[in-house]
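*Asks:* Alright, structures below, take your time with them.
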Structure P
Amino acid sequence: MKLLNKITSAARQKFRIIGENGERIDFFLTFMPTQSAWMFNVSWDDFSLNGAVLTLSPNCLRGFKNNIPFGLACVSDDSIEPSFVDDFSTGRVRLFLLNAEDVQTVEESLFLP
C-alpha cells in the first residue's frame, strides 16, 4: 500500500500517482460542501471513473478489480466518512493506493469467495 500523503485541504485537487508497475493513474478530488462529501475521478489507460463518492472502504474500486491492476483504500481513525474539507490534511482520513497483491489480500481476507 502506498499512502497518498500529498492531499491538502484544497477543495479541488488533481494529481498523478505512479503505481508499483509504472501505471500512471490520474486522480481528481473535489470537496462538495453542500453534501459534506468528497467526490473523485480516476483514470488509467482506457479506464475512467467519474463522479464517485469517496467512502470508507478497504477498496473503493472493488467493483473494477477485474479491469484495473490497483485499488484505493480509504480509512479513518474514527470510522466517520470523509466529510470535511480538511480530512486529509489533518490525517483524520487517509487514502492508500493498493497494488494488485494488496487488492488480492483484501479480497481474500474480507470477502467471501
Structure Q
Amino acid sequence: MPSITTDDGYTLRMFRTAYVDYGFAIEKGHEVLFSSPHYLSADSYGRKPHPRFSGDYEEAERWELTATPKQQQQRPAFVLWTSDDWKACLREQADDLIEGAVGGSDV
C-alpha cells in the first residue's frame, strides 16, 4: 500500500478496505497514532479523469453523467490513482492530514 514518511518521522499510509472510501493510518516509530478504514473519501481521493480529458474533472463528470452504461464501461471517464499519485497526495497534504487525524505537530 502506498505510504510516505515525513521529515519529522510520521509514516502516512493509505489502504483499501471493504468500504467505499479509503483507509488511512499514521504511525511514528512502531506506534500507530491513528487508523481508520474509511477516512479518505472516495469523492475526493483515489480517482482522476481519464487522460483523454487532460485533467478536466468537469468534462469527465459530464461524460460520466451522460454516457450510457456500455459507453462508460468501454471508455471510463475516470481511472484509479497510481501508487505515485497516492504518494504525491500524501506528501502534499501531510501536514493537514496529521493535524486533522492526531492533532497539532507536538504529538
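*Asks:* Between P, Q, which one scores greatest on percent of Cα pairs over 19 Å apart?
*Replies:* Result for percent of Cα pairs over 19 Å apart over P, Q: largest is Q.
*Asks:* If helix-only ellipticity at 222 nm (-39500 (n - 2.57) for each DSSP H run of 4 or more, over all residues; to 500) computes to -3000, which of P, Q did it come from?
*Replies:* P
*Asks:* For FRET efficiency 1/(1 + (r/R0)^6) of positions 45 and 85 (r between Cβ atoms, R0 = 30 Å, to 0.05), which of P, Q scores largest?
*Replies:* Max of FRET efficiency 1/(1 + (r/R0)^6) of positions 45 and 85 (r between Cβ atoms, R0 = 30 Å, to 0.05): Q.
*Asks:* If you work out relative contact order in percent (Cα under 8 Å, 6 or more apart) for P, Q, which one comes out largest?
*Replies:* Top value of relative contact order in percent (Cα under 8 Å, 6 or more apart) goes to structure P.
*Asks:* To continue, here is another question. With mean count of other Cβ atoms within 10 Å over residues 21-28 derived from the coordinates and found to be 19.4, which of P, Q does the value describe?
*Replies:* Q
*Asks:* Determine which structure produced the value 3.2 for mean projected area of the Cα convex hull in nm², for residues 53-92 alone, calculated from the coordinates; the candidates are P, Q.
*Replies:* P
No lab work stands behind these numbers, since they all come straight from the coordinates. Remember, it's a predicted structure, so these values are computed and weren't measured experimentally. Cβ atoms are built from the backbone, for glycine too; each structure is taken alone.
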